[in-house]
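No lab work stands behind these numbers, since they all come straight from the coordinates. The structure presented is a predicted model; accordingly, all values stated were derived computationally and were not measured. Cβ atoms are built from the backbone, for glycine too; each structure is taken alone.
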Structure P
């Protein structure tokens, strides 16, 4: 069954732009909270004097949030398919993320438990909302332009992240002080909320939900539907292979994103204002990467676009072992952003191409299980590797700064392993194009 097209071109563009603006807003959360500001603030201020390294606690918090979303996503996705509730659930989880992102403003030095709880809830909202946002892709695109629309959305997200970073950079750089860093979390929450409004008001869910048998609750139907999908898994073998590949390579990507600020701070001594500039560079390059790999996806195939971007990302990360220059690291960051955004932008296109229309949201939920399960495993691997190697070096009387750097190199190695393993499995997935789609019975 083909994706229902939007016939009115003007209306289609309007809905696409409304859809893009959500990416524009929620990428501010990723840029400020995950990438540039809060992760470093948590490690260096909030969890400075704790038993476990702040880097390890940060990764454990990310992992806990991922476990919760892994459990919720498939059930919520199935409910959305049967109740036409994509936008309602998107709104609920967006509000959860916005509220708890704003509450991070009240986190001070030593408030480790408060910081972890607020962050975990904000992260759960952010990740769960992403499932329903991604599932609306089929409602604002056609099979012919789905790769382009997805890439454009990701590029708009990069631009939104840049704008929010510029906004928070000014007070942090000019006024300085911990208060200005905390103010960045309030600004991010407001930016996320305002940018999401057009999606809630304008985007329409075109594809009708499947009829639900009378007398059966949505939750019961959700579990029934999930059971059917598991039993019918052989019908969707290409999606299953891709989900396994995604689980593994997405693990590496999320490990890298969640720890980008810590890598820069520990290996190259980046301060908060320098990190913001670095992430801005990464976001600019990421926008270009999303456009470019979206074009590759449309011109050739989504599989090829993801494979090329993964190969580039592995090469870029590997170069960290050979450089010690902060100036060169800015270039490395730009190249990483370019390739990383390509992987992420095209990955959601693959889901639409490998799943039947009637199960689109559910398949996004299953992919979220893969992604969230992997991002539960990944942070624990990264954080535990860092803690283990830091302990190993300090017991041998290695200077603390050097011990932290060596431990970080070991942790980065786990990222490369995940990316390469995912790439190998991805190569076994069928190449799908608009001219050669998968036909579902």
Structure Q
């Protein structure tokens, strides 16, 4: 139980003043990005229905459903807000597919309302600590088809909820044990073109709050949730793990620094292909009219998620977000990659399908030696010219971080896309509060700014 002990003591004991500036800055970017995701996702397919369901479940009015308004029990408010946060593909990620911000931010806000307030410093510390323990588990996990968000994000949301609830070391230990028993979920829902990924994001938040609340009531969970005979590392790592990677330099080394702030509103595994085609368009002046064929080579895991032949499916937005063929064709046709490009009418435009027919994707296991997102692109023109581009790290990954202006452009695309718009004054105030969040007395001041009057 030594790993569990160190894990729990770090989660409970870490103080804002002890956290370096870089991880705090990263968490602020995650918070603003999550708000953008919720604003833009609030009215897309499935989100109004999820909000309606949470309201119909009823219960105590503890926390707010953002954008739509209305209060429900805290765990259900977090469910609705996380569901919206995952809807349009702008959320940040960690390779090979852990999305924490879509759970950490809604969880933190919901519990802040539940307890009657939370300072900006305490909020930032909770999110940093929660994100870090999920990131460390993620880096030591062999998912083999399990969804990283379903498996790991609940540890972040539980730690965040537990800190804001004021859990003791013993209570937090139980809470994380309960989180372990709730972790799980498969990539199959994504591969099948469903919106199940949103449900995984939402249940990670909901389950985190419930786990912390149960522990606060004295309900015990498995103490050996990491190293036990049937613990996390047995189930998700085949008993192969490095203890130092899990608890070494806690508070000094931050695995969350590997956060991928995606530049484009599509699955992260499509982003290297988008970088490649945009670079070639800029460098070589490629146009769809002159195109003969594009061959894209990716890792097997990327191929399984986003490399298969494009089909509209039951959810064209999801199908397009998770398709290298569609994303590259869209880039060529529209010279950019914006949220509106994944709306069903644009996905179904005949011109896009004509370009898609010229794009071929194949897997190559050898690319895994370079990077899980390593991508090779070969573009053949009608005149016989051949262009090539190799991408190991997509824009927005730690190796190629986005500049502040790019992050702001992405946020404003989210704001302009939202179907229930917020006043410009609200947007300006949200950006200001997040930027100086450590000075904020109560993060609940953000909530009225995130309610649409429409």
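Matching task: 1.7 is the computed value of distance in nm of label points 7 Å out along Cα→Cβ at positions 112 and 432. Pick the structure from P, Q.
This figure was derived from Q.
Name the one structure among P, Q that P(r) over Cα pairs in 5 Å bins from 0, in percent, for residues 296-415 alone of 2, 10, 14, 15, 18, 14, 10, 7, 5, 3, 1, 0, 0 was derived from.
Going through each structure in turn, the value belongs to P.
Quick one: helix-only ellipticity at 222 nm (-39500 (n - 2.57) for each DSSP H run of 4 or more, over all residues; to 500) came out at -26500 when computed from one of P, Q, so which one is it? The partial results should precede the final answer.
On the way: P: -26500; Q: -15500.
Checking each candidate, the match is P.
When you work out FRET efficiency 1/(1 + (r/R0)^6) of positions 56 and 264 (r between Cβ atoms, R0 = 35 Å, to 0.05) for each of the structures P, Q, which one comes out largest? Please list the in-between numbers first.
Details: P: 1.00; Q: 0.50.
When FRET efficiency 1/(1 + (r/R0)^6) of positions 56 and 264 (r between Cβ atoms, R0 = 35 Å, to 0.05) is computed for each of P, Q, structure P gives the biggest number.
When you work out relative contact order in percent (Cα under 8 Å, 6 or more apart) for each of the structures P, Q, which one comes out largest? Can you show the working numbers first?
Values: P: 28; Q: 20.
When relative contact order in percent (Cα under 8 Å, 6 or more apart) is computed for each of P, Q, structure P gives the biggest number.
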